[in-house]
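**Q** For reference, the structures are reproduced in the following blocks.
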Structure I
Amino acid sequence: MQLNRQTAKEAKSYPTRILQFGEGNFLRAFADWMVNVMNKKIDFNSGVDVVQPLAKGMVDMLNAQDNLYHVYLKGIKDGQPIKEYTLIDAINKSINPYSEFETYRESILNPELRFVISNTTEAGISWDGTDRLDMKPQNSFPGKVTALLYERFKTFKGDPSKGLIFFTCELIDHNGDMLKKFVKQHAENWQLGDGFNDWLENACCFCSTLVDRIVPGFPKDDIKEIQAEIGFEDNLVVVGEYFHFWVIEAPEWVRDEFPAEKAGLDVKFVKDMTKYREQKVQVLNGCHTGSYAVSFLSGIDTVREAYENLEVGDFMRDLVYDEVLPVLDGTESELKSFAKKILERFRNPYIRHLWQSIALNAMSKWETRNLPTLLNYYKSNNKLPQKLVFSLAAMIAYFKGEFGGKAYQVQDDQWILDFYKEAWNACDGRPISIYELVEKVLKLEKVWKQDLNNVPNLTISVSHYLFLIEQVGMKKAVKAVLSKNNALMQNS
């Protein structure tokens, strides 16, 4: 049966109070799912208009299903395996602002609009000096936001009640602060006036947030079985884990307007999210990025399979407990409890989380998620964290694009791919040649924001592990780094 509002009799409609930039899997399985829960449990009574941030997207697919779809959650609840699906009816319409600008303008001038939720990827909150106020629409997300706020300011004559609350979900530090910074910069460049700037400051709230839910996305391998189970031909099913966590840095009055906790959702409003961000990024994301090359080059395709593997699983646990937790703020018991919850998620039997998807743009991820841990560990202990050093060597091996006679696709910025191709072509496998390769990688200040060759013993240690990986293969190399007799561990 086709999925639409005629066939899905239980679907309801709600007044639009939320504008959402981003139509991808994550927001639909996270923010829209939460709004759906709030509508059902506490009568939040809020619908969503979805805006496609780029000219090419999937709003046509959403509109074809009357903006209905199912979220299929799989995981552990109260210690028991659980699978459940939910029809999401919170979205009212989906808009391509590049081809439907007037419809988009109607949405941003909706007097009932109160919230803006966004996930425009890490690259979305960025500065574009070519944006102009008269563009329909602007190229960048901050440019669009500045223009839509100015339209509301003019239309409602500076009414403070028509300001908006922003929940930014992009995976960058201080995402709300960054968006506000660029909006104010556009306002200054476009000379929008002191009145608008005062309204922006006093009537709007830009909340930095931290999001956490693993969302593998569309279940292409199981879609026929899932469609049979839910009873609809839903082409936008989103699979996610049952676990969810949203930290929102905001004043108390925002919590009152968005009472997610009252609906039983794991949403935490805080004054400072630094501690939560460091824990999540360095434990969950750091373990993912720190382990992907080790796992993939060991012939393991998914996170669960790696965690349940004897050697690779020990590597992941040792990396977290021995090297990440010691440099984080918090009590030992608090941090171990948090790490236990995170690592338990890796064993989710229902989520097929591929290392190749985690490997996307690995260089920038390693710099953000793992480098701070390595540097802080060295600063505190005057020696290098060997699992992270090995992880760095494994990543360099991964960028070769071939291991054990098997080629695979590497996805990253083209300049990075070109760099590694040239660097590996120049390497003949001798220890000195491996050292020169590592030296080139660690010197990439465009990635690391510094020359990592200046970190004592790092170049030689990474070279040692990379040579070991090349000589004996990843599986034997992992066993070596796990050995308590590891000479580098004793001497670094």
Structure II
Amino acid sequence: MFHYKKWISRLNQPVHAGSLAAFRILFGLVMLWEVYRYFDRGWIERYWVDPVFNFKYEWFEWVHPLSADGMTLLFYLLGILSVTITIGLFYRVSATLFFLIFTYTFLLEQARYLNHFYLVILISFLMAILPAHRGYSVDAWLFPKLRKAVVPFWTVCLMQFQIGIVYFFGGIAKLNADWITGSPMDAWLPRRSDFPGVGEYFAVPEVVFFISYSGLLLDLLALPLLLYRKTRPYMAAALVMFHLTNDRLFTIGIFPWFMIAALTIFLPPSWPRNLRNYLTRKSLNQKLFLTAIGLAGAFVGIWFHEGYSTLPFLTAFMITIVLVWDFHKNPAVTKDLFKEPVAGKVGSLVVAGLSIWILIQLLVPMRHVVIPGNPSWTEEGHRFAWHMKLRSKSCNEQFYVKHRDTGEKVAIQGMPFLENWQRRKVSARPQLVIQYASFLSEVNQGQPVYADIECSLNGASHRQLVDPDVDLTGVEFRDWKKNDWILR
């Protein structure tokens, strides 16, 4: 029988604040690294200064980039906020501003949609409302009233849930005919025959199937096995290798390293204190040995990363030592709970808010189930659903402007006004096709625009993606329902 009051009481039990504070620090450091990458690689100019045209998200067409100087200053501010989040200075304001500014940059260009950008938005929103500054923060030092050794258990559970659903829905999305038969990995892996040691076997069908099914099982089993004490260190170690391999095989930015760092949230909430005590009790020789193991793990991480970067090096060093400790001690989360629960009206309000958030996080990734067709083809319900590395699309496109007076269709040569990185995305994504068609119409005195686009999904035969007889300036893309102008 479900005991509602007992459940509320457990969610509100105080636990050590160390885990949440450590997550805050790691999040801030990863974000600082991400901001640095924008300056180091010239991405501010590339994505928001050079383009003539930016692709918008539905309902956010009014969001536009600032000037070149404005965008640069904005990223300097993001860097400063990453630092203040890390050290816990004016934390609530810092986390809120970071969430708002990062979300703004995300909304500026839909052709740059990545699942980990969406994850950063969700995590930064949660960080703004969670008391992650109660420990290991400047705020706790400046304002003693904020300093507390505990946080409610639900704050840790919420972050575990948010990280866990990335794995879970990533696995659910892989339960499709293409992935089960080895696609698109059978197209991607042979291209990485340079992968040291095993790359020469990436064209072997059995190896492709092994890697495909390993990814599927890891995603589906990650959350339950991370929550179960006895399997936690083994699953964490497997996921570390999974993310390191992905970092080597694919260009996916900060995502592997953020997910590696985020594994710490599944440890007992007092893990920073317990790990410190564990290391303190070791002799000098044992400490040197652990340091050597940590450095070995760090160099392995850098090898997978194919080049030195400070944050991957430190993350690999830390996670290696944490895994050694977890394998040795394997502490239980339940022993970390204090006896005095926080009860009453506040607890009920918290549960109501958590329920709404959890419901949204469960329903949004599943919306494609009620839409006919394959979301990897139609793109309906594909975004915000943790569909990762599921599709490889190659398209041949031809846009036409039709003159109303003569009825003549004039072919548009190439895809003018777009940057190369935009061109690679547009033809395969119907929601971008219609935006580009509308732009072409504007620069051609409002004439109708049509497109003849044939695409291949995961190596299948080319076929029409959008109806070539439909004026694309007169249709809309709706992410939550069937769009009749997209051919199934």
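**Q** For which of I, II does distance in nm of label points 7 Å out along Cα→Cβ at positions 77 and 157, calculated from the coordinates, equal 3.7?
**A** II
**Q** Which structure, out of I, II, was Cα Rg over 2.2 N^0.38 Å, for residues 301-476 alone derived from, given a value of 1.05?
**A** Among I, II, the structure yielding 1.05 for Cα Rg over 2.2 N^0.38 Å, for residues 301-476 alone is I.
**Q** I, II: which one has distance in nm of label points 7 Å out along Cα→Cβ at positions 93 and 413, as calculated, at 3.9?
**A** I
**Q** Given that distance in nm of label points 7 Å out along Cα→Cβ at positions 149 and 237, derived from a single structure, equals 3.3, which label among I, II identifies that structure?
**A** That value comes from structure II.
**Q** Okay, moving on. If you work out Rg/Rh (Cα atoms, Kirkwood Rh), for residues 45-220 alone for I, II, which one comes out largest?
**A** II
**Q** For which of the structures I, II does the calculation of helix-only ellipticity at 222 nm (-39500 (n - 2.57) for each DSSP H run of 4 or more, over all residues; to 500) return -13000?
**A** Here the read-out was taken from I.
**Q** With distance in nm of label points 7 Å out along Cα→Cβ at positions 261 and 461 derived from the coordinates and found to be 4.1, which of I, II does the value describe?
**A** Derived from the structure labelled I.
**Q** Computing relative contact order in percent (Cα under 8 Å, 6 or more apart) for each of I, II, which one ends up highest?
**A** Answer by largest value of relative contact order in percent (Cα under 8 Å, 6 or more apart): II.
**Q** Between structures I, II, where is mean count of other Cβ atoms within 10 Å over residues 5-12 highest?
**A** II
None of the figures in this text is laboratory data; all of them are computed from the coordinates on show. Model, not experiment: these values are computed from the prediction. Cβ atoms are built from the backbone, for glycine too; each structure is taken alone.
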